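Each reported figure results from applying straightforward, stated rules to the coordinates on display, with no laboratory input. Only a predicted model underlies this, so the values are computations on that prediction, with no experimental measurement involved.
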Structure 1
Amino acid sequence: MKQYNISPLLKKEMFSPLRDPVLFKSVQVDQGGYAVVWNSEIDISEYELWTHGQTIS
């Protein structure tokens, strides 16, 4: 299992809308499981999550 810290991404303009708790909580797994998505403009790939996520037990 991995945990991903999104805080650094919130500084980027593309991800800044995720500061809104309502939008942030609307996250979904992309069909096929290759990303997490919030809308048609904001997503994070599974590669990014796996590579930069922290392993947790």
Structure 2
Amino acid sequence: MAKYAWKGLIKPGMLDEYIKRHDEIWQEMKDMLSEAGIRNYSIWNVGNEMFGYY
């Protein structure tokens, strides 16, 4: 299976909102990721820089 990584920036002052929205993942999103074959998806941050891997 292919592996992918991404990097992004959160607008200043919006990190708390980003975290809040990602703590409440919709079931539809979970289903879509599963249907796409994604079983392990990690996101972490350093300040306003976001890094993801799946």
Structure 3
Amino acid sequence: MNEFDDAIERYIKDNGIDMMIMTTHKRSLWKSIFNTSMTKEMAYHTNIPLLAIPE
């Protein structure tokens, strides 16, 4: 996990968050190959439900 993941997890725990909502963005082929989606990353690392909404 990186600093972003740690900060989100800490915020969730400190504030009693029940659900997280994130927007997804369409990315180019090169960006999708070399950079992981933050929404996908959070889906694997969070313990609460995650709702992903397309932009």
Practice prompt. Determine which structure produced the value -4000 for helix-only ellipticity at 222 nm (-39500 (n - 2.57) for each DSSP H run of 4 or more, over all residues; to 500), calculated from the coordinates; the candidates are 1, 2, 3.
Written response: 1
Worksheet item: Comparing relative contact order in percent (Cα under 8 Å, 6 or more apart) across structures 1, 2, 3, which is largest?
Response: 2
